[in-house]
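Asks: Scrolling down, you'll hit the structures one after another.
Each value in this text was obtained by applying a stated rule to the coordinates, not by laboratory testing. In this text the structure is predicted, and so the values were computed from the model without any measurement.
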Structure 1
């Protein structure tokens, strides 16, 4: 085993070659694609499949009272409700505009104080996109929700100090949300 040196790491070195792209299925949110892919040493050469999607954004919205906005919505993939932070597909001109739009649409809240926190991949084995997280501070309610026809979202707020327990109790379980909140707490450690 070799020691890891972050300063020397290059995820773009030694890439596998791709050819013969095939678009197999297109849906409103994903496209299933196959590529014939060959490893640099030529030992592996076969078709691999992945899902293509626009990037996603999510928002850690913090009130002046240091509470985080949470939304509860039905998720078809798990056939249950999911407590989350606001977010969605990055469909606007910029990632920030997409995050701002998702916050207003899902909660009716706005902010003048935005920070880009970072990005993660949802599942790089089969997904090509990134999920970008923003922090919106001093959010205030200015609008009604502007939900899609298929959305039913209830809004909650909770003190930031409650978030680790909600995660450890598996109440907040959406992987992209847990990753976003983990990034937030790494950069903003809670004081005991």
Structure 2
């Protein structure tokens, strides 16, 4: 968990006691910067663990970053929302529709591609390209293979650990920076 210790808060309050609302402004800036770091590091972590690009993650995902004042304190939140991402957006071969080609895909960056015996790549009339499989013996219906959502990928223990470590590092650095900034007359 990412946290600001009581010692850090006490130190900020002590140093900025002469500046009106100085400690509150400093902590709000620190949390805002940490939230932005969480967002960017989560995307970096997802793309390092999973075989997907940042562009493909962001295309199907809403990432909300909020900083709120709650009961005399400041709380920062980062939330990921979205649907499952089509498997085609991950590491798939072939990438274009080819007749009678064995389709293979990998969700994790570390793993090799897994072949799918009855899968095929197709482009729909809407322009959407995906990896599909027939449900029965007829031409239709077909279903698209889906991978995990961005929220599921962001909750991966490796990604969470990487994000927490980087955010804590940013918080520790930014507290000193914000104290100096407010004492020098900026933002206060």
Structure 3
């Protein structure tokens, strides 16, 4: 098993859906910074949203996009073009020792696969499935939802790592290698 896989499995993220929000035409959702071993995530199923970070970075979220905040940073979600928007919000809890790993990651990890790619199709189906299952009272559903949320995190880390390698920025790769040794 490679070092990154061991690191991700060692930290065993426990995921949940916290909210399913259906929002009207003019809205804002400010979020304060939180506990460092908790990752917040947001996924859009309809409409569009703007994510603003304290650093001034702004991201536009579309259906099928997932953004994860590994450092649980303060942020604000708001409307775009007065569209009705549906957002699924959740958290991933990691062991407190994971803070060293999480602070080596970018402040935001953004999953926005190319339209009609395998990853895109999987995300477009996984998010509604996660919503549906989280509402059921079936035994085992918490484990299922947790593992799907953890898969979002793994995909986001891999996607971010792929972008860093394309830019030839290897600091995160080095940190992961050092942390696992």
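Asks: Quick one: Rg/Rh (Cα atoms, Kirkwood Rh) came out at 1.18 when computed from one of 1, 2, 3, so which one is it?
Replies: This value belongs to structure 2.
Asks: Also, quick follow-up: Quick one: volume of the Cα convex hull per residue in Å³, for residues 26-65 alone came out at 88 when computed from one of 1, 2, 3, so which one is it?
Replies: 3
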